[in-house]
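Colleague: Given below, in the form of structure tokens, are the structures.
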Structure I
Amino acid sequence: MPPTKKSPSPAQPLAARKALPLRRKPGRPARISREAILQKSLEILATTPIEDFMVKTVAQELGTASMAIYNYFGSREELLIAVADEVCLLFKPPKPQDTWQETLLAWLWAVKKHADHYPVMLSIIGVNGHTSAGWLKITAPVTELMHDQLGLTKKSLALASYLFASTAAAMIHAVSVSAEYRKPEALPKPEELNGLGLESSQLMLLKMKALSSLKQKEIFDTLFAQLIKGIEVFL
């Protein structure tokens with residue numbers, strides 16, 4: 001008499017058993033996707049300085065081999081640029097305002113807000129001399145405004161838009177990361193400034209004390225006003 005086939009357990013129907021994922025064999029790298037690599041890289045960069053960022057770390061975090069990462073990105077630099085592009089593409093440009101000054105101000109605050117959400121963005125928009133295409137898309141409205149509304153062309157347009165956008169990126173990053181050093185507890189002690197002389201050391205202490213009392217918005221209000229004022233040189 002032929003052996004009878006066992007029927008599926010009531011607790012686990014056949015359809016449910018077929019839907020179960022196959023277990024990965026021991027020692028076999030996990031399957032990954034481009035999106036998973038970018039997401040994990042962004043998570044790592046949130047707590048790791050760029051100079052310490054390694055493809056090997058991304059691979060380890062994803063439970064795979066470094067070569068699996070290189071199947072998608074040819075080098076560490078290419079991966080960093082891709083992360084920058086991905087973050088920049090999430091940027092939401094502000095609506096045009098009544099005046100060109102107000103439009104540029106809205107753009108500056110939008111970049112500041114996006115950089116607050118993705119702190120690593122302004123550190124990786126340029127890697128080994130390569131500018132992120134995503135960053136160029138973010139700055140495109142600035143170039144278009146200066147051309148269409150202010151009438152700038154050629155060298156004047158290139159210089160004005162470059163200085164405005166690059167200075168904005170650098171200063172937003174600098175002010176944001178230096179917040180810890182403006183706290184009262186970070187101020188130098190009077191004896192640490194003895195080498196400056198009495199008047200100079202007192203002046204520096206007064207300056208540092210005043211700086212520590214400034215709100216971040218006050219700093220950015222002044223910075224953005226100066227950046228917009230600087231465009232008038234080209235008009």
Structure II
Amino acid sequence: TWTVRPAPGPHPIERCIPLLMVIRDVLGLAKTAREARVIIKRGYVKVDGVVRKEPKFPVGLMDVVTIEKLNQSFRVLPTPKGLRLHPINGDEAGFKICRIEDKTTVRGGHIQLNLHDGRNVLVRVADPTSPVEDVYRTLDTLKIGLPGQELLDHFRLEEGAYAIITGGKNMGVHGRIIGIREMKGLKRRRFEVEIETREGEHARSILEYVFVVGREEPAISLPEVE
């Protein structure tokens with residue numbers, strides 16, 4: 001089996017999977033790289049609702065992969081063993097959750113939200129001197145429609161929200177945020193977070209690795225933590 005290096009894209013190269021490897025190695029839809037390339041080049045594979053014909057296209061966290069001929073869709077989620085493709089139904093394939101990594105004010109006083117998968121979402125404000133529409137904070141998440149990118153919901157990073165850990169020793173653990181501890185002298189992304197799982201177990205991480213996926217309950221289906 002030959003390793004394929006993902007093409008440059010929105011996801012960090014160490015945290016994504018080339019589309020060819022998704023088709024051949026993860027989903028097992030092809031035995032060889034050549035077979036996988038044929039499937040991809042014929043336009044049978046969509047990522048986030050868009051046909052992708054580049055075998056090296058990088059697939060990363062929260063991306064939705066759809067094989068329409070098989071009526072199958074998957075969401076890329078973190079697990080203790082790394083990124084995995086989790087089967088989802090057709091309704092779930094119509095949206096994804098993206099984290100706000102940065103925000104800027106653009107011409108006209110409107111707000112641009114820069115998301116973890118390279119997308120930019122423009123929030124229009126009626127009055128730039130009093131932007132009441134600016135309710136978004138870095139590390140909050142957005143539920144957006146696919147492929148049209150319409151804004152469907154907004155999940156705040158706060159106590160009580162449901163989140164999944166995307167890195168570190170507790171990668172893949174998910175549950176309610178029960179505490180966020182500010183750490184003096186550290187940037188906000190390094191603040192400590194405590195999560196309580198549905199089984200009542202507690203796990204700690206840092207804000208950098210905490211990805212909100214719903215309010216009290218997750219807005220997406222999640223794999224059981226092994």
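Every read-out reported here was derived from the displayed coordinates using simple, explicitly stated rules and does not represent laboratory data. Keep in mind the model is a prediction, meaning the values are calculated, not measured. Cβ atoms are built from the backbone, for glycine too; each structure is taken alone.
Colleague: Comparing I, II, where is FRET efficiency 1/(1 + (r/R0)^6) of positions 71 and 175 (r between Cβ atoms, R0 = 41 Å, to 0.05) highest? Walk me through the intermediate numbers first.
Modeller: Working: I: 0.55; II: 0.85.
Largest value of FRET efficiency 1/(1 + (r/R0)^6) of positions 71 and 175 (r between Cβ atoms, R0 = 41 Å, to 0.05): II.
Colleague: For which of the structures I, II does the calculation of helix-only ellipticity at 222 nm (-39500 (n - 2.57) for each DSSP H run of 4 or more, over all residues; to 500) return -1000? Please list the in-between numbers first.
Modeller: On the way: I: -18500; II: -1000.
Label of the source structure: II.
Colleague: Then there's this: For mean count of other Cβ atoms within 10 Å over residues 159-166, which structure out of I, II has the highest calculated value? Before the final figure, lay out each step's value.
Modeller: Details: I: 17.8; II: 20.4.
Evaluating mean count of other Cβ atoms within 10 Å over residues 159-166 on every structure, the highest lands on II.
Colleague: If Cα extents along the principal axes in Å computes to 106, 55, 35, which of I, II did it come from? Display every interim value, and only then the final one.
Modeller: Details: I: 106, 55, 35; II: 54, 46, 32.
It traces back to I.
Colleague: Can you spot which of I, II the value 1.13 was calculated from, given it is Cα Rg over 2.2 N^0.38 Å, for residues 79-214 alone? Walk me through the intermediate numbers first.
Modeller: Working: I: 1.35; II: 1.13.
Going through each structure in turn, the value belongs to II.
Colleague: Here is a further query. When distance in nm of label points 7 Å out along Cα→Cβ at positions 31 and 167 is computed for each of I, II, which one produces 5.2? Let's see the in-between values first.
Modeller: On the way: I: 5.2; II: 4.0.
Computing distance in nm of label points 7 Å out along Cα→Cβ at positions 31 and 167 on every structure in I, II gives 5.2 only for I.
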